[in-house]
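Below are structures written as structure tokens.
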Structure I
Amino acid sequence: MPRPEDCCLSRAPSCKLIEKPSVMQDTGMQQETGNMDSTETSRPSAGDTAIDVVRVSKIFPGDPEVRALDDVSVAIRRNEFFTLLGPSGCGKTTLLRLIAGFEPPSMGSLRLRDKDISRLPPNRRPINTVFQNYALFPHMSVAQNIAFGLEMLGKPRDEIAATVDEMLKLVQMEALKNRRTSEISGGQQQRVALARALAPHPEVLLLDEPLSALDLKLRKEMQIELKRLQNETGITFIFVTHDQEEALTMSDRVAVMSAGKILQIGAPREIYEAPAERFVANFIGESNFLDAELAGDTVRLKAGGSFRVAVPDGVAAGPVSVLLRPEHASVRIGEPGPEELPVQIENVVYSGDATVAHLRLSTGEAVKARMPNAPGVAPLSSGAKGAAMGIAPGGITVLKD
């Protein structure tokens, strides 16, 4: 486990806070600081890249050995909110630790501003980390926690005082600056951890599931707060989470990981609406998977109905699996029309803003349809006979696997 002070000791000595979309100023870092695979939709130029991970693998010895990362490549842009998303054990935290310098790669390289930092210790990288447990000093005040890293750097007292005031204002904690961190709430502690990590003005800020300990309401508030901080500082944020909503809400781009590999990189809308494969579709949001037959740019569902689709590269005509998001399906009582499918309503769940209908197709395939609740709309009832399901135009997505 990294020491609490590790999150404050890696920094760039002269980096300034900037407004997006400006490019980060050269920090004058003197120490020595890589081919993208098909998972990345567009590779930024070298001048736009903050962190370049080039064919990195991480193998932990044992019997058997554990390959936590397997030939991973990704270029993370300057001033970007980039999220590593995946289930537990997928390698996302291992990749974060490699970028921070807490672990060396077994193979490959990591580059910052086109300088190799693969073997550079954490305290010589202009990179700071906010840990899952915040790692604050409970006997110190809010202001003292924020000042700690600057004091370790030997900064002048007046500079420290000015920076602490700047950080307190940035995270809106001026009124609590003299309060001990053991006497403030979880959300306030997280703000202090962020302020402490931002105080040395790093080029890159790493965030290892920092919202996981917060309750739902506070977590949603902090999602907006984190995005605001990233916009105001112009610093590259690399965020690790298993929570798809966090990733979709805050990110400029998302990398979905599984079994030590990056499966897809893209903007949140692209990841959600055009998943490259079944794992990505199933991990991001609710999904219905249906059997179909592809011919040209048309699929015919096994349950009936033909739909025009975009065909991914490498998908041949014949049997395919298709994705139907619940919000792209609707159901009504009555006989199906020419572009509708006959269904049986098995269960209806009311959730306030929407109703989710659990349906059964004639093939036996199960489907969920999520429909917004509106005034004057008659509620559905479970077990209703003679129901019809409609599919929104463009609602069918062909998957590679």
Structure II
Amino acid sequence: MEPRIPFLEVSDAIILSGAENLYWCMQCGLCTGTCPYRLVTGEASEEFNVRKVQRMGQLGLEGFESENCLFACTTCRACVDVCPRGVDIIGNIRGMRRMLAEVGSIPPSLKPIAGSLHAQGNPWSGPRDKRTEWIKDAPVPTFSADTEYFLFVCCTSCFDVRSQRIARSVAKALQAAGVSFGIIGNEESCCGEAIRKVGDEELFSKLAQSNIELFNGKGVKKIIVTSPHCLFTFKNEYPEFGGEYEVCHYTEILSQAVKDGKISFSGDAVGALAMHDPCYLGRHSGLYDPPRELMSALPGAEVKELSRNRNKSVCCQGGGGRVWMETRAGERFAELRINEALDAGAKTLVTACPYCITMLEDSCNVLGKGDQLAVKDLSEVVAEHL
């Protein structure tokens, strides 16, 4: 093996890009052992080793830049939760990505995403003036000074036809619960969560500042989100830009409405259903009970638990920008979840995240299990039983 020469100028640049505790890592390897890539085979599993990536960053060595190495990380937080030194591993990964993004070296598959965010304010190449087409004929109110909550619909549920059903279901359930809410509309931009995880800090700042100016101008104080990724970003990252809001995921609002007797359900028995805990709802935000409380309130619900649930849940593989990158069949985390749901005896696998729906439903179809298992957002099941 040829000796490799460290370039400390590179490691210094990584730290300046946000990897502030890069040198805290003592190379114990617990992160690698916990990473869901150890559960699958394939190119990314072979190339991506989170311990090794951090060591390469510490030494300033090249070779971590590829889509299947540094950009394989889904930012699921499983590694962070077991790190004995409390290293902000996601922050280190983001810092390394940011250094590359500043010189235009993000993977080719992500460049159209960045371009669409610049031009249209969303990552789906959808025209800005069609952001609210998900509404169709649904009577969704517009946010005004007298409205309590601003409903922010994730870009995925604004432009992806399958995911639009989630947005309509959330709106229907909120109305049934008597919640005072409204949308702003085409002026809204992406929350910027994914592009920040990809490393484009400048674009994230642009999106965040645009939204904060819009929200503050409209008098927004409280926000309901359809995506856990938006929840995390508004709650934890917008405050540094001056955006201070009370932010809730829709499952929090609806589960409280059930407790308060403001909403009830009817119809045929739901049957056996299991919850896939989204990383950004669970590990990142600590919200495990609200979706389960909603599930338990549904008629005839037989709630099952996957073998790996709550803080041990396996990532769907859509975070950190991976939802826009191709992962071959047989190498997908979501396939593990489909099989776990079937093993648990579930007939419906529910989740509460647009990215998870995309990844899980695709894997269910690829595995040919669609006749045995339905994949739905929890809001859809709720709306079906109002």
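Quick note: the coordinates plus some simple rules give every number you see, no bench work behind them. Not measured: the values here are computed from a predicted model. Cβ atoms are built from the backbone, for glycine too; each structure is taken alone.
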Of the structures I, II, the one that 1.7 was derived from, the read-out being distance in nm of label points 7 Å out along Cα→Cβ at positions 264 and 368: I
Structure responsible for -12000, with helix-only ellipticity at 222 nm (-39500 (n - 2.57) for each DSSP H run of 4 or more, over all residues; to 500) calculated and labels I, II on offer: II
Origin of the derived value 35, 26, 18 (semi-axes √(5λ) of the Cα gyration tensor in Å; candidates I, II): II
Computed 0.70 for FRET efficiency 1/(1 + (r/R0)^6) of positions 48 and 376 (r between Cβ atoms, R0 = 35 Å, to 0.05) - originating structure among I, II: II
